[in-house]
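Got some structures for you, see below.
Each reported figure results from applying straightforward, stated rules to the coordinates on display, with no laboratory input. Bear in mind the structure is a predicted one, so any value in this text is a computation, not a measurement. Cβ atoms are built from the backbone, for glycine too; each structure is taken alone.
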Structure 1
Amino acid sequence: MTTQILNQAKLKELLDYNPDTGGFIWRVYRSRMAKAGAPAGTKNDLGYVRIIVCGKQYAAHRLAWLYTHGQWPTSEIDHINQNKADNRIANLRQVTRSENCQNKSDATLPGITWHKPTAKWQARIKINQKLIHLGVFQNVEDAKAARKQAEQKYHTHRPT
């Protein structure tokens with residue numbers, strides 16, 4: 001038995017994609033859970049929309065890329081606005097792993113950790129798998145400021 005690889009033609013036969021909303025709709029009846037005209041996909045625990053097509057689970061953002069561009073992305077797909085469920089084609093871009101890591105929310109304070117030996121806040125940034133130490137600081141605000149300054153210098157794929 002040969003494994004069928006999903007291509008743009010098969011995808012368009014099964015689903016409609018709205019590039020303005022990022023949503024997928026079933027074109028054909030697939031099951032009682034996937035009726036023609038019904039929205040396709042469910043959000044997983046990480047916030048990404050997943051769609052089962054031909055028995056295989058796919059990330060909706062990768063399907064949107066295939067649907068629009070006619071080929072699978074060759075690298076990672078970044079959600080520019082950081083909303084993992086926003087699969088509008090205008091919100092998606094193909095990036096390297098390093099570039100994708102640059103477009104993360106500040107809510108988690110990336111690169112800021114407590115440095116026990118000095119009892120200070122440490123700031124670091126990783127660029128192309130190389131860890132750059134930015135220093136240790138008395139308070140977390142100074143560490144965050146150093147991290148922000150480094151992001152402005154090194155992160156060329158973060159939206160303004």
Structure 2
Amino acid sequence: MSMVRNPVEALQESFGDAIRKVEEFRGEISVTVDKSKIREVMFFLRDNGNFLYDMLIDLCGVDYCGDAQRFEIVYLLRSSRFGNRITIKARLQENEDVDTVMDIWMAADWLEREVYDVLGIKFNNHSDLRRILLPDEFVGHPLRKDFPVQGYDFEKPFSVQLEEESNG
């Protein structure tokens with residue numbers, strides 16, 4: 001019977017320098033991975049019998065406006081078999097893309113679209129990368145820290161009451 005190992009040790013052994021940073025807070029493990037290895041790491045965590053992270057719970061983006069690596073993609077994974085969770089992160093520069101994990105976990109489909117919509121981060125090889133929350137004609141990405149707080153058209157504020165009156 002194989003001995004179940006710590007996923008961090010296994011990741012460091014298998015991916016070496018691609019593991020950029022490891023953090024633990026209140027028993028939760030976060031591992032920052034080189035973005036070029038994100039798919040390999042995800043397949044490893046999903047398919048390795050010692051870990052079996054078979055569920056993508058969430059995927060989101062973070063904007064560190066002003067940093068050289070401005071964006072961070074955060075993947076929250078869970079193993080149904082063992083009940084363990086792990087957070088995998090990847091940092092990106094302003095105009096960099098990251099590979100999709102949609103074919104690894106179908107839940108990534110809409111989650112990647114949401115990150116694309118609100119932060120403008122593109123996911124390579126995503127089968128349907130388009131806006132999901134905002135209209136197609138919307139300009140910009142509202143969760144970027146440099147997006148104007150009042151929006152680009154703050155001189156013409158949206159009002160539900162005004163819209164209803166003009167339609168009725």
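For FRET efficiency 1/(1 + (r/R0)^6) of positions 38 and 150 (r between Cβ atoms, R0 = 35 Å, to 0.05), which of 1, 2 scores largest?
2
Out of 1, 2, which has the highest value for percent of Cα pairs over 26 Å apart? Mind showing how you got there, number by number?
Numbers: 1: 43; 2: 37.
Ranking 1, 2 on percent of Cα pairs over 26 Å apart, first place is 1.
Using mean count of other Cβ atoms within 10 Å over residues 70-77 for the comparison, can you identify which of 1, 2 gives the largest number? Could the numbers behind the result be given before it?
Values: 1: 13.0; 2: 21.0.
Result for mean count of other Cβ atoms within 10 Å over residues 70-77 over 1, 2: largest is 2.
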